[in-house]
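**Student:** Below: a set of structures, written as structure tokens.
Please treat every number below as a calculation from the coordinates, not as lab data. A quick note: this is a predicted structure, and the numbers were derived from the prediction, not measured. Cβ atoms are built from the backbone, for glycine too; each structure is taken alone.
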Structure 1
Amino acid sequence: MVAEQTGSDSDRETERAAGPPRPTSGTFFPRGHHWGRYDLLWRVAAALGSGASQLLALPPYGLWWFGPLSAALLFFAVAGARPRRAAWLGVLAGAALMVPLVRWQDIFGADVWLAIAGAETVYFVPMAIGLALVGRLPGWPAWTAALWVAQEAVRARWPLGGFPWGKLAFAQPDTAFTGYAALGSSALVSFAVALTGALLLWTLLRTVAARGRTRLVVGGTGLITTAAIVTGGVLAPAVGRPAADEQVTVGMVQGDVPNVGEMSVLGERMQVLQNHAAGVHRLADEVRDGSVPRPDMVLLPENASDIDPFRDPAAREIIDGAAADIGVPLLWGLSRFNDDGTRYVQSVVWDPEDGPGEHYDKRYLVPFGEYVPYRDFFTRFIERLGQVSSDALPGRDPGDLDVAGTTLAVGICFDVAFDRPVREAVDAGGQIIVVPTNNANYNFTGQSDQQLAITQLRAVEHGRPAVVTSTSGISAVVEPDGTATYRSPEAEPDIHVAEVTAMDGPTVATRIGAGPEWALTGLGLAAVAGAVVLTRRRDRAAAADRTGPVPAPPHG
């Protein structure tokens with residue numbers, strides 16, 4: 001059986017009687033293509049395997065080599081399938097990934113968790129249909145990879161600002177594929193991962209179908225091409241690598257919080273503030289007794305104070321006292337309330353002499369966590385959403401903050417999952433990436449590991465070290481090559497001092513921004529359009545062959 005066969009009724013009966021999947025040339029897969037007697041079983045197993053493989057590739061499992069397998073299995077599941085079948089196979093793949101991946105959202109209730117997982121699963125439906133269509137074209141491995149990028153691009157933007165969690169790229173924090181981030185951000189990494197998986201499937205199918213020396217040539221060509229893609233990722237960061245500037249000593253304070261893992265953790269606001277101030281004082285003591293070097297700055301997490309020190313004198317006194325004790329600028333995460341009850345999630349530069357100065361407002365907020373969209377509507381049905389007592393407002397400006405003469409590129413928590421905030425902060429002069437975060441609701445769920453993996457990718461993308469400071473873990477230090485050289489324990493107080501190298505100059509990815517993502521998305525959509533046109537032409541030609549030539553009208 002080859003992929004070019006017609007898929008007529010007689011052919012299908014032959015296929016069903018044929019047993020296990022037969023070799024296919026792998027060139028392309030026309031509508032109605034079958035994988036043999038157990039066609040449906042193979043497809044269902046492959047769709048579920050695709051979602052499970054992508055899940056295992058992501059933290060906390062971290063079996064990154066399952067990423068390419070995920071792309072290969074999804075194509076196998078939908079190759080030659082009609083749109084309706086491809087759609088529900090896409091649902092199976094998406095659900096197998098998303099339901100367990102965002103399990104940590106059940107802190108807000110099982111209904112919220114399953115609603116988010118369901119919404120994310122929907123994006124796999126058009127992608128699966130698109131994969132079935134582009135499988136009818138030669139060169140389908142490239143179009144397959146481009147459609148993965150298109151799916152992730154839309155998912156990262158809509159609705160409610162998007163939810164990019166679970167990208168293929170985010171399973172590659174420090175692997176051979178990670179280097180592509182320095183050329184084309186997360187989009188190019190996802191493209192390389194999906195292309196590798198699709199090429200391996202193409203190589204397998206072509207090799208099994210070939211005979212004699214042709215088998216060796218086909219197999220060798222496919223493997224060499226795949227190896228070249230992997231090698232390209234290793235070499236990519238050297239292209240336009242930023243220059244080292246100066247060594248910066250950073251202090252990190254993880255104060256810990258009471259009631260880790262509970263939705264009400266922010267209810268202990270004064271305790272959280274005091275825990276982080278105590279961490280600064282402890283760090284100051286260790287500097288004085290020579291246990292650690294004196295830092296140039298001290299970084300604290302998101303929500304290190306959920307009490308607004310601009311409105312609460314006691315909170316301000318606590319932060320002032322911590323800054324005075326350590327004697328260097330602090331970057332303190334806090335909530336800044338407005339007169340109408342709304343607030344900004346901020347990181348504020350707090351000088352030991354001059355007090356608060358520059359600040360960055362978090363730009364990407366968590367729906368139903370930091371604000372309730374369409375509040376009047378949703379709170380009618382989900383009473384506990386009332387626990388989100390104030391709606392945060394998104395910031396608009398990049399997070400380039402000058403601290404002790406070094407420009408930090410700040411992205412708060414959820415910001416780091418999106419390409420734009422960190423890129424714009426680096427483009428504005430950021431030399432060290434800093435990610436203040438509050439994952440106290442999600443300790444020991446894998447969410448913190450997932451966020452750290454994204455931060456590792458950002459470090460490679462922009463050729464800069466990255467420092468994560470968390471309320472209760474995971475705090476970490478990441479080198480520009482994506483290697484995490486330090487990570488804190490979860491749900492414990494922790495202080496750490498690290499030497500990092502400030503960098504100057506943009507990477508290729510920083511400079512060209514979202515260009516590769518849009519180009520690859522356009523490529524995938526163009527392939528779908530081309531497949532639709534080609535299929536219609538084939539259908540018209542087949543119909544003409546069945547009816548035969550139209551007789552000429554009689555003369556005279």
Structure 2
Amino acid sequence: MTERSNSKSNYSRRDAMRLMAIGGAAGLIAPNLLGKPAFAQTPPASPTGRVVVGFSQEPTVFNPLMPHTECDDAVHFSVFDTLVRMDPKGVLQPNLVVEVPSQDNGGISEDGLVWRIRLRDDVRWHDGEPFTADDVKFTLELITNPKFRAWRTAGHSLVRDIKVVSPTELTWRMEEAFAPYLSFLAETFMVPKHILEKEADPNAAAFNQAPVGTGAFKWAQRIAGDHIELVANADYAGEGPYLERLVFKYIPDMTVLYTQFKSGDIDLVDQAFITADHYEEASKLPDRAVMLERGASVESIYLNLEKPQFKDPAVRQALYAAIDRKAILEALYYGVHNPTETFMPQNSYYYNPNLPAQEFNIERAGQILDEAGWVPGADGIRVKDGVRLSFANSTTSGNHLREQTQQFLQQTFAEIGVEMTISNLPAAVMWGDFWLKSQFESAISGVTNVIAGDPDVSNRLHTKAIVAKGGKGSNTGQYSNPEVDALLDKGTRTFDREERRAIYLRVQEIVRQDLPFLPLFAYANVFGRKEGLEGFEANSNARVASWHAAGWHWKG
């Protein structure tokens with residue numbers, strides 16, 4: 001049964017539609033175009049200069065509709081455009097559309113089912129071809145093409161009867177009302193029909209390694225294992241670009257990345273930002289702007305729940321009790337980050353602050369395993385039903401704080417008869433099929449679970465999002481709980497803000513009880529850039545610092 005918003009709600013359906021895409025208390029849809037300069041300095045009349053952005057993980061996926069990680073988004077945001085974008089205040093802004101569709105402007109019908117999109121008429125692809133409504137139709141249909149390896153189909157799979165009315169207008173019908181869809185569109189980059197429609201297999205298209213977008217920067221070159229270079233799109237329809245060149249430099253060792261920022265070889269540090277142990281020194285560097293911003297990502301130990309050693313809830317509870325989070329946060333991360341019990345960002349309106357607090361208790365951890373029948377073997381490692389309580393833990397090679405965390409956990413787990421081996425991989429391997437297709441046993445990862453601020457986490461926690469079982473999404477831990485599935489389904493059909501909040505508070509309670517992953521902390525990101533780089537804004541609703549490089553320029 002399709003559930004619509006409650007007629008007894010304190011909010012009208014019109015109010016709900018305004019609020020539906022917003023994760024925090026702000027609930028407005030802004031009429032102004034994205035990227036109006038919010039800084040005092042006057043940008044240059046034509047693109048000049050370059051910025052070198054440092055990454056600890058290498059961007060490798062350049063078709064933005066295919067499975068990818070946060071670091072790839074920096075390239076996507078610069079090369080491509082979306083219909084709408086979410087700004088730092090959680091307000092939807094037009095990008096390729098003339099105005100954000102709403103019920104007030106006739107873009108969305110009263111019941112939320114019929115959408116009308118009006119596009120800008122001055123946008124061109126990097127090869128000079130005009131961007132039209134046919135490209136939007138092609139993009140949305142490609143995402144749901146069963147032969148295409150799409151990153152995310154949730155929401156898009158509900159779109160029906162896409163009709164191109166004119167080059168600048170299209171309509172579609174939603175199979176059912178879907179509250180987060182505007183937010184999803186803020187992370188859905190448009191791709192060119194005239195290039196990709198010719199491909200027999202879009203998964204293997206040459207475009208995927210040399211993308212053509214409508215964004216502020218055009219693809220120049222990639223030196224695998226080293227850097228990616230983009231050049232200014234002088235014909236960009238939006239604000240900017242003000243830089244002539246944008247370079248994404250890959251430096252896998254976090255300490256070396258920071259050293260290069262310190263020496264000036266890096267102008268701005270993006271994923272995974274400046275590490276907490278360098279924050280105090282970085283904040284005192286001359287000619288550097290360093291700031292601490294609460295982020296949306298949560299660092300956790302992800303458990304592959306299809307592995308026999310993690311199927312027993314008692315094991316997950318015992319491991320969580322055996323983690324000395326306070327020591328990890330204080331000794332390794334210098335108190336920069338915040339402990340959390342949930343996947344929901346702590347600055348979200350939907351965050352649940354009333355979950356049970358994790359307590360480090362080695363004795364209790366061992367007792368839990370004893371009571372569950374996990375008995376130490378001859379080598380001291382616990383065994384139950386022929387399954388040794390032994391597993392590998394993986395993360396990105398060169399991330400020294402995670403590596404130190406692993407060593408700390410390895411020693412602590414050994415005290416309760418659990419063997420954790422360390423098996424780290426280069427970023428491109430770690431976050432490829434190994435992660436996406438659940439080939440790991442356990443992993444340490446920082447994950448942004450929400451999409452552009454909306455509280456829906458179906459992509460991470462719904463059974464239908466398990467790629468290893470034929471689903472579409474990013475449920476790499478293979479978590480499956482029927483009650484959570486039902487609540488997530490209900491949440492996507494509910495427009496009323498308070499009703500949605502109650503749903504996601506309950507989801508957090510269940511997930512905290514099930515412990516499909518073990519939260520370590522909520523990130524506070526340490527952003528660092530050279531003084532004189534203007535136009536930069538942190539945006540917790542985007543997954544990367546380079547979400548709007550179009551607005552960057554050097555102080556003149």
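**Student:** Which structure, out of 1, 2, was relative contact order in percent (Cα under 8 Å, 6 or more apart) calculated from, if the result is 16?
**Tutor:** Numbers: 1: 16; 2: 23.
Answer for the origin of the read-out: 1.
**Student:** Now a separate question. Work out the source of 46, 28, 20 here, i.e. which of 1, 2 gives that when Cα extents along the principal axes in Å, for residues 303-390 alone is computed. Each step should come with its number before you reach the end.
**Tutor:** Details: 1: 50, 24, 20; 2: 46, 28, 20.
Source structure: 2.
**Student:** Comparing 1, 2, where is distance in nm of label points 7 Å out along Cα→Cβ at positions 63 and 367 highest? Walk me through the intermediate numbers first.
**Tutor:** Numbers: 1: 3.2; 2: 5.5.
When distance in nm of label points 7 Å out along Cα→Cβ at positions 63 and 367 is computed for each of 1, 2, structure 2 gives the biggest number.
**Student:** Now a separate question. A value of 105, 55, 50 was derived for Cα extents along the principal axes in Å; which structure in 1, 2 was it taken from?
**Tutor:** Values: 1: 105, 55, 50; 2: 73, 60, 47.
For Cα extents along the principal axes in Å, the value 105, 55, 50 is produced by structure 1.
**Student:** Tell me which structure, out of 1, 2, gives -6500 once helix-only ellipticity at 222 nm (-39500 (n - 2.57) for each DSSP H run of 4 or more, over all residues; to 500) is calculated.
**Tutor:** Working: 1: -15000; 2: -6500.
Matching structure: 2.
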